[in-house]
Structure 1
Amino acid sequence: MNRIWITVLLAALPALSQTGFPFTDETLHYTINWPSGLSLGEAVLTAHKTASGWTLDASADAGIPGFSISDRFTAAATSNLCSLQLVREVSHGGRKSREKTTFDQQKGTAQRVTTYPEGGGITDFDTHACARDAVTFVYFARKEMGQGRVAPAETVYLGAAYTVKIEYTGAVTIKSGDKPAVTDHVNVFIKGPKANLAIEVFFARDAARTPLEIRIPLTAGAFNMELVR
């Protein structure tokens, strides 16, 4: 009997040593910087395992003199990372909004309700099978990378619908935490009514495929999100 238990424990050790999403709860902190290194603020990504799936949070607080950004996104998803709900709260300068999108995966529909400003309205729209909001898609892409696959192109929802396509370019060495790190580099192409851009993401080669750095081009200039170790 002792030999049997020893065998079971040894077999479980690799799984027990795995940390981060999708193996355990996870919180990742990032600094938001200009290419010059000047800090603009910080971002936080959090994944929490629930009885029915995952609660996924993304927040960013940044700004320059005279203009501040404070964004909060909270997503609920199934264990297969199909979206159930997304709450989006954004504040850009003096402009604020809050909306909630609820997904009905069985019917292939979703409903977006704008709760602020008042009278923002209700929008119903059709979705594809296992539809994903933008936050959930980030974690789905990580899970696919961890299994040696690139997430296929699909429509992703963040208020409006956006087409997202990921292209793997190969291994790239970057500096992370003042140390060189070999990463899996991908380009993420996003197209929609409010976006047409390409984002670079550098994933660690750990089991969780932790994003070490994200480079985002904007009208005001490109900026980087770098993981704080």
Structure 2
Amino acid sequence: MAAVRAILYDAGRTLLHPRPETPEIWDFLERHLGIRLERNRRFPDVGHFYYARLGQDGLGAYDSDARARSFWAEYYAQALLDAGVDLPRSELLSAGNAVYDWYQRPEQWETYPDVLEALRRAHERGLVQGVISDWGTDLVPLLHAHEVTQHLDFVVASAAVGAAKPHPDIFRFALARADLKPAEVVYVGDSYVSDVLGARAVGIAPVLLDREGKAPAVDCPVISSLLEVLDLIEA
């Protein structure tokens, strides 16, 4: 068995999380639409919304900037419909696009407390580190703004390569870029379908990150913090 030479990571909900809480998003939508909104409904579950529209192969939503924008505009338009907003669809989609633009600002994101320390430790061990993420082409400046890139060797965003997880092409692109063999790599992400199944399909060892301890029993290692990855590799 080849020695592990690299740890690759998902980005959203693994390295970064959105800063605004739900009330701030409703405030933003109210300002954009110029109306008061009924807030007694939750936003739709993103995972259910995604798979119900695109199928479990995950193809499409993030294979270009345009498709990523369309997905999130539709998501927030649906949230407004669920909240009983009676406006033309074009206005709802406009609001969804505005939220998407809002989330492209680095200040709307934060790193998890364990991220920079985990990346630093792996860097000191001489491990290659990279990101493979379903994201728009704004991912690199976003990670750079939060000092994540200082310990990364490369970043692969799905919109830049035209393939989204769990399609094997995005993982193969990353392997080729870093001159890595699948058996030399561990991939860490928070989605079983996109991250675990996607990595495993090309022979990469997957690790599921479950920060909240809510994941069901799965057939791969599960960690609650990125600080556990090195111990897992050594074990």
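Every number in this text was worked out from the coordinates using simple rules, so none of it is lab data. The shown structure was predicted, so the numbers you read here are calculated from the model rather than taken from an experiment. Cβ atoms are built from the backbone, for glycine too; each structure is taken alone.
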Value -4000 of helix-only ellipticity at 222 nm (-39500 (n - 2.57) for each DSSP H run of 4 or more, over all residues; to 500) was derived from the coordinates of, among 1, 2, structure 1
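Work out relative contact order in percent (Cα under 8 Å, 6 or more apart) for each of structures 1, 2, then name the structure with the largest result. Let's see the in-between values first.
Values: 1: 14; 2: 26.
Once relative contact order in percent (Cα under 8 Å, 6 or more apart) is tallied for 1, 2, the winner is 2.
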Looking at structures 1, 2, which one was Cα extents along the principal axes in Å calculated from, given that it came out as 60, 33, 32?
-> 2
If mean count of other Cβ atoms within 10 Å over residues 154-161 is computed to be 21.5, which of 1, 2 is the source?
-> 2
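For FRET efficiency 1/(1 + (r/R0)^6) of positions 26 and 162 (r between Cβ atoms, R0 = 41 Å, to 0.05), the calculated result is 0.95, so let me know which of 1, 2 that is.
Values: 1: 0.95; 2: 0.75.
Working through the options, I get structure 1.
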